[in-house]
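**Student:** So, here's a batch of structures to check.
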Structure 1
Amino acid sequence: MLELYTDAATRGNPGESAIGIFYKGNGHKGMVAKKIGVYSNHLAEFIALREGLKEVIPLKPDILSIRVDSKIVFQAVDRMFVKNAEFRVVLDEIEELLKNIPLYFIKWIPDKENAAAHRLAADELRK
């Protein structure tokens, strides 16, 4: 099983945004931090998950445990539904990417359990 943690940080809302991606398991461990442009904090969270999936799909995980601290992202992916048209575009991309994973589940976690991804995003935003 591979665990994927994603988070986003924004300066302002909307504002300059960065994402943090941390994954571990199946003999793999990786970290990614990058600025993504100007977005709302919620949209940046969706983008973080999309980019995290792009990072782990080449590793061909048989089971993927996705951990996010954004309740809106958790609920949207869990239901594969969101009303906001801007979020819907990214959710559709996430849904397509998830077709590459034989078995996945998503779990909402509190901020303190997402420290690695959060730190990556926050540190990148400070640069």
Structure 2
Amino acid sequence: MGAKKKYNLEYEIHSSPKILFNFISTPNGLSQWFADDVTVRDDMYTFKWDNEQQRARLLGLRDNKSVKFKWEDDEPYCYFELEILQDELTGDVALAVTDFTTEDEKGERKLIWDSQVDNLLGVIGA
């Protein structure tokens, strides 16, 4: 297993940045597409899927722009960030995902993000 490296994905989202930000930054919003249930205490988020749970610390939050988390049990330099991008000319909105994984798990991780973002699109109705 090699070292984890940063990678970026980008998804077009037909939504306003304000609505999208609610889905990526609040426990209620995240529990509608990212995990089965999300709770928060101080800056520690607990994400639950089936019988599993993972905790992530909120590293940063920029209103209507981005949210950045670090998994509690991950390597020190690793994080995942969800950032809202809006084209100034067209107004098109995209969700940029920054994450870390090993080269041999990159394909699988991309499929997981694709699936999660498909869930998000379904919830938003985009």
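**Student:** Out of 1, 2, which has the highest value for Cα Rg over 2.2 N^0.38 Å, for residues 24-63 alone? Walk me through the intermediate numbers first.
**Tutor:** Values: 1: 1.35; 2: 1.10.
Largest calculated value belongs to 1.
**Student:** When relative contact order in percent (Cα under 8 Å, 6 or more apart) is compared over structures 1, 2, which one is greatest?
**Tutor:** 1
**Student:** Of the structures labelled 1, 2, which one yields 3.9 when mean projected area of the Cα convex hull in nm², for residues 48-87 alone is computed from its coordinates?
**Tutor:** The structure behind it is 2.
**Student:** For mean count of other Cβ atoms within 10 Å over residues 8-15, find whichever of 1, 2 sits highest and give me its label.
**Tutor:** Greatest value across 1, 2: structure 1.
**Student:** Taking distance in nm of label points 7 Å out along Cα→Cβ at positions 96 and 112 as the criterion, which structure among 1, 2 has the greatest value?
**Tutor:** Numbers: 1: 4.0; 2: 2.2.
That would be structure 1.
**Student:** Further question on the same structure: Taking 3.6 as the value of distance in nm of label points 7 Å out along Cα→Cβ at positions 16 and 72 derived from one of the structures shown (1, 2), identify that structure. It would help to have the intermediate numbers written out before the result.
**Tutor:** Working: 1: 2.2; 2: 3.6.
This value belongs to structure 2.
**Student:** helix-only ellipticity at 222 nm (-39500 (n - 2.57) for each DSSP H run of 4 or more, over all residues; to 500) computed as -7500: which structure among 1, 2?
**Tutor:** Numbers: 1: -12500; 2: -7500.
That value comes from structure 2.
No value in this document is a laboratory result; all are computed from the given coordinates. Just so it is clear, the structure is predicted and the values come from calculations on it, not from any experiment. Cβ atoms are built from the backbone, for glycine too; each structure is taken alone.
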